[in-house]
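J.: Pasting the structures here.
The numbers here are math on the coordinates, done by the rules we state, and not lab data. Everything numeric here is computed off the predicted structure, so don't read it as measured data. Cβ atoms are built from the backbone, for glycine too; each structure is taken alone.
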Structure I
Amino acid sequence: MEILIPDNWLRDLLKTKATPAQIAKYLSHCGPSIEKVEKKDGDYVYTVDVTTNRVDTACVYGISREAAAILPQFGIKAALLPLKLKKPRTQGSLSLKIKTSEKLTKRVMAVVLENIENWTTPEWMKKRLEATGIRSLNAVVDITNYVMTEIGHPTHVFDYDLITTRSLVFRESDKGEKIVSLDEKEYSLPGGDIVIDNGEGEIIDLPGIIGTKNSVVNQNSKRIIFFIDNNDPVKIRRTSMGLGIRTVAATLNEKGVDPELAEVALLRGIQLYSEVCQAKVASKIHDIYQKPYLEKKIKVSKTFIDQRLGINIKKEEIKSSLDALGFKASWNKDALTSIIPSYRANDIGIPEDIVEEVARIYGYHNLPSTIMEGKIPERLSEAPFDFEIKIKNILKGYGAVEVYTSSLVSEESVYPKFALRMKNPLGKDAEYLRMSLAPSLVYASIVNSGSKEPFHLFEMANVYIARQGDLPEESMMLAGIFYDHSFRQAKGIVEAVLIELNIDVSETPEDFINFKASSRLVFKSKKLEVGQFGVLEAGQIYYEFEIEKLRKAASQFPSYKPIPKYPAQIEDVTLTFPARTKIGEVLEAIKSSDKFIYNVELTDIFKEAYTFRIWYQHPTKTLDNQEVEGIRSKVLEVLKKKFGASIKE
């Protein structure tokens, strides 16, 4: 995700004399990538690219913490300025009941504030929010967005007086329940979504995503509930994507915001409401935190770090880098123990993660590098992808068009018993890893079937075969599908591709599932089955080859045949055959009937008449008409006996 941070806001939390250009440069070297720095309204605004696993940096405080750790590595003094927050004294006893469960929320905090005197957002706050891309509405709402942008935890406000039951009950929605959001859009919930109702079944919030119209504050509100909820990120993601509501709060919550931040965000909000709106605390601070964060420790040896980095970094330097990031690091001889801060708990879990933190703060650019060395392959064909590129170029030369389709398919496209299903599929059409390219190519041909011209689509991609107790076997496959081609045309193209790859194959008819009966050929090179070709039950002509088997069968260098010294005599012979004669066998019979038949081709077909072009050639002389006539008679005799052929008059 991309966030915007004004420089003057950053310097509220970061003490440094670094220029905006230096901050952008050095953070990009070792931390979050600063995509650009723009000058706006007398200030500089950083555009920061935050990766999904680093939601802790999706706020001003998180970027300040990173800068405080990174800038000193480049000789620039920097220090994180802690927020000065105090827990307020309760000055009222307004009631509020909150009911939730562990499976829905990790932590819920709330406080009732009263005597809202000012609704006008101060100019400094308004400028900062608008610089981050957030529209200023009023002081009460703007404070929630300000706290979220500064601290990194989404917050929310309710109108206390609109919730007459004084109850907030977390539950899962029923399918079809409806809400009207604060921007007056109606949504029908799919069911299983986290919602808050008032204890009487009326939904008053879609927590972590968007507020609802029936509890939203307005300028007549005098008492508000400042509310913070840390919810199940999986449910937040599913609801947000399902309803198409992509708020900043939802984007943060679905990434797993640190529940420990809730108290910091609550106290910061109370502080701002007191200073800006002259609000007073009117209830106790509610805090439902059923499973507080337990400190996680990771141990790693100095040897382990040195081996992984290929460089010896001093112990003091390693400890200093980790401490600056909020890790509590300590050495016991050569063993380093790091206590992981709560805001990195989802990201740091193994010793290699500690090494990565040390490496990035030290600077990847400072790690030793070695120029690649070794023998350069003598032949380009030894390059890993050369064979695949060669096949693609050959196919394109025959007019084929390459397509790219998703490796995730629906249940109807696989055999569910043998296929691998995704744990969290994006939808019914992307539940399984495909076992064949056929369903994808069939769909692609149907989508493009409106074309007035014949076409040939092909794809080269992995299929995934499940293995017991192991990762799936990934096989690179070549597959293609023909639209509006005859069987002979399609087969001729496939055979031509195999010839150009110098693969000598034999063809065996074999029936198989998904193919029409007696319409499938298996291609074999010696005893190795390299692929198949035929007519699918749906009617399309389809072929499929395993790339590795093609590679093994292909001859890198074709055998050399010198150009004959003596010219060939060439003639066309038109023959008729009984129905269902296999012309491929006829071609083989002609060629093998005499040693002086150099080549034979099928050049034309009309009804049951087939025209063959035959080359008669002798290696040491030019054949005369009488010799050719003798060979021809021999060929015709063989064809008559074996296939019942007759000359077409």
Structure II
Amino acid sequence: MRVALIYPPTADPTMPYVSLPLLTAVLRQAGHTVRQVDANVEGWRHVLRPRSLQRASNRCQEQLRKLEAMPSLSHTQQLHYLALHEALSDAGPHIAAEVEQGIATLTGRESGTFYDDGQYGGAVAALDAAARLLAAAHWPVALDFLQYRSPFSFLDAAQIRTDSKPAMDPFRSYYEADLLPRIAAFAPDVIGISVVFPGQLMGAWSLARAIKEAMPAALLVGGGPALTQRMAPLSEAVRLELLAPFDTAVLFEGERGLVAICEELAAGRRTAGVVVGERVEDLATVPCPHFSGLDLSLYLSPEPVIPYDASRGCYWGRCAFCHYGLSDCGTAPYRERPAARIVADLRRLKEQTGARIFYFSHDSMAPRLALAVARQVRELGLDVRWAGDIRPEPTLDAERCRELAAGGALAFSLGIESGSARVLRIMDKGLSPEDARSAVRAMARAGIAVEAMTFTDFPTETRQEALETVRVLDSMRDELSLFICGEFALTAGSRVAASPSGFGLAETWSVDGDRFRTALFYREQRASKSDRDREAVLDAVLSLSRRFCLRGYPWAGSLSTAHTLLWYDRRGPGAFRAGGRQCVPARTRERLRSRYDVNAMERQAFAAEADIWDRLTRVERAVSPERYRAQAALQPRARPARG
């Protein structure tokens, strides 16, 4: 069979992801002809061209002129107006030239500028402004390098059809001018779309619709972690409703399922509906990923950083909050490639791609496997550096961390979660705050960059316990390279969702109208924090954040990104400790004339928008475009401040 594999927008454009290269290797091993396309990085390169940005700017200006001329603005018109005004103000008249210069900086075409704070910060600011401009031109679509969605994404099949219309898709011109003709010329029997991250879901369905219209004869297959987590909790009937325009989808691990689909088609039988993929128990049987066919020069980095699947699943697998990856609940069972095989693959991938730095893309890597890899890298004298996620186990002492560093370990992200011993116990984390401190200290002293992953608002967590998390992070600020402190979100496949009363929750619910259960809400039996408490916690997090050069995903200063790893490699583990530096340079905003008081409109519209969604999700517990419009119509209109 001839198989085209596509990675859809939107995700990190600075490095490839491992899903397509893995599937490519497995399919080629089975005798199939494969072409893989990273439509994410290609799509971003297309929409960031001067012509595309000028078209987006013209569209925004025309829409803003129409709104400016109106005698008053409804609530939704205010939101549209604010999006246009902010985007045009940030982008300014020279955005195309700034983006071109920014891409030159990020790809290293200008020597040394990638590692310069000012040049790098300016490049990132320009690309983020361009993304806001593209989003405003396709309002109400939200678009950046992490998300691509509408306010009602995936509520039901009708909304999916609405959201996949060409007018809603910033990447449609790329599909029509480039991707679709190229795929059609390949004449594939099967087209697979790998949906890894939630931010790719809307892009995947929009791309699937465009493919099905252009190449109806090809068997269109969806798969990947984000698609699995969306579909796995649903009944068979609802899965089929969500499936269109795909012909079939492979849930969970996709390699063997996709090979079986190709074999069935070769025998004259078209697979339809949802296929449950077979778990690969022995990762030694999975070939080394094939990156051939991907143009690595397109990625917005000065040198390639290559992902690799050293292991799958989580060997602990008991954290009550967790539902991650290719599993219907919790995490998948832990499996790993043999250390000798991992190092041999790294050597092969270095020869093929020229990469020195590898990111182990997995749920969690067992410390003993990390040590085995480090020892073999050192023994063989292989000049590579690598990073990944690891639990802050007590076994990660000073001696072992020195071994890891000597064997190429560049950085580790540690799931510390909380600084409260009680909260960690009810999470079933299996570790204490002192375990985290010990592991961070040992890694930092060995010269390994350490990133801390934490969150607040786990059910029953008090204000003091949340502040304990911030204090623990603050106590390690001279040893940490980066940190994140998010907020707890209830996910359907977690143990908390399965047994809410055991974790202090009075009830959980999904809203009426959310046919595909895209969000899960909850209420505690007893409120653990007030709004003032949450503000105090947020203030403490923001205060600590000022000691680091934190940037948004996927830039340097965000956890586990290609750029962050490159900065660690060049500038050391302290690359993002602020030290008085201005990490995010102020961007000069274009002064736009306006009949409306933009600041007053912003305060009014954003507060009203929050109230509408709170009412729909927590009071009425029902969401639809019609319900939203009814609430929006009740909000005050904005009137011009001047004639």
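J.: Going by distance in nm of label points 7 Å out along Cα→Cβ at positions 61 and 309, which of structures I, II comes out largest?
T.: When distance in nm of label points 7 Å out along Cα→Cβ at positions 61 and 309 is computed for each of I, II, structure II gives the biggest number.
J.: Next question. Out of I, II, choose the structure whose coordinates give mean count of other Cβ atoms within 10 Å over residues 69-76 equal to 15.1 when calculated.
T.: II
J.: To which of I, II does the computed value 0.90 (FRET efficiency 1/(1 + (r/R0)^6) of positions 533 and 621 (r between Cβ atoms, R0 = 35 Å, to 0.05)) belong?
T.: So the calculation was done on II.
J.: Sticking with this structure for a sec: Taking 3.5 as the value of distance in nm of label points 7 Å out along Cα→Cβ at positions 5 and 189 derived from one of the structures shown (I, II), identify that structure.
T.: Only one of I, II returns 3.5 for distance in nm of label points 7 Å out along Cα→Cβ at positions 5 and 189, namely I.
J.: Out of I, II, which has the highest value for Rg/Rh (Cα atoms, Kirkwood Rh)?
T.: I
J.: If you work out Rg/Rh (Cα atoms, Kirkwood Rh), for residues 53-276 alone for I, II, which one comes out largest?
T.: II
J.: A follow-up question, please. Given a value of -8500 for helix-only ellipticity at 222 nm (-39500 (n - 2.57) for each DSSP H run of 4 or more, over all residues; to 500), calculated from one of I, II, which structure does it belong to?
T.: Source structure: I.
J.: Tell me which of I, II gives 9 when you compute relative contact order in percent (Cα under 8 Å, 6 or more apart). Walk me through the intermediate numbers first.
T.: Working: I: 9; II: 15.
The read-out was computed on structure I.
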